[in-house]
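Structures follow.
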Structure 1
């Protein structure tokens with residue numbers, strides 16, 4: 001079974017945004033590289049300068065926060081784009097999946113003793129219910 005179009009984009013979104021977190025590395029690779037290069041930039045400067053002190057933690061945290069804001073903004077834009085391309089029951093299902101706590105079953109550890117594990121058919125049924 002192949003998933004194409006807006007459903008592929010939907011599944012690539014994070015769980016908290018109604019997706020499944022199944023990213024396409026070929027699409028995300030460039031932006032992740034840029035974020036990594038920006039975050040490690042202060043360390044690279046210290047290495048080039050041959051300074052034997054680590055870079056300022058506050059500077060690194062500020063760049064990390066900035067990159068996280070950029071990533072979240074891109075994800076929100078993708079979510080809006082996906083929502084504009086779907087309709088009907090699927091749109092309603094995505095709206096429900098984006099509510100707080102609605103996706104916790106996808107991020108919990110599958111601990112068998114606490115009945116947090118799903119077999120193949122239970123998982124398939126849950127995903128079908130999630131996306132109608």
Structure 2
């Protein structure tokens with residue numbers, strides 16, 4: 001087995017390109033600690049390294065943790081008063097609070113604001129939020 005220093009530049013470039021493809025394939029997958037996105041990610045990784053996967057049912061106690069309900073999402077968005085999507089899961093899967101429960105509501109901005117999460121010092125960033133154990137929703 002050769003040392004990393006002995007590997008050719010072409011070998012390292014090939015490995016780098018392969019890793020870049022993997023990340024490009026995995027990045028858009030919406031995954032959390034359960035659900036089809038996690039399974040899809042683990043299947044992709046399993047094509048590269050040996051993995052043994054075991055499913056654990058919701059509600060199972062694992063040390064100090066209880067396995068939450070499975071969460072899968074197809075889409076979510078917020079429209080403004082002109083009908084334009086201003087927040088859209090299809091643009092970024094971070095636009096939805098992980099484990100949000102399904103809602104289909106029409107409301108005023110003042111009411112919606114209690115379900116919008118931002119970082120005041122980083123207005124262009126999308127914060128990552130979850131709601132594993134408390135049924136809630138948000139963007």
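When mean count of other Cβ atoms within 10 Å over residues 8-15 is worked out for each of 1, 2, structure 1 gives the greatest result.
When relative contact order in percent (Cα under 8 Å, 6 or more apart) is calculated for each of the structures 1, 2, the largest result comes from 1.
If mean count of other Cβ atoms within 10 Å over residues 24-31 is calculated from each of 1, 2, which structure is the one that comes out at 13.0? Only one of 1, 2 returns 13.0 for mean count of other Cβ atoms within 10 Å over residues 24-31, namely 2. Hey, mean count of other Cβ atoms within 10 Å over residues 56-63 derived from one of 1, 2 reads 12.0; which structure? The correct label is 1.
Have a look at 1, 2 and say which one yields -20000 for helix-only ellipticity at 222 nm (-39500 (n - 2.57) for each DSSP H run of 4 or more, over all residues; to 500), as calculated. This figure was derived from 1.
Computed from the coordinates by the stated procedures, all read-outs in this text should not be read as laboratory data. Everything quoted here is computed from the prediction, not taken from an experiment. Cβ atoms are built from the backbone, for glycine too; each structure is taken alone.
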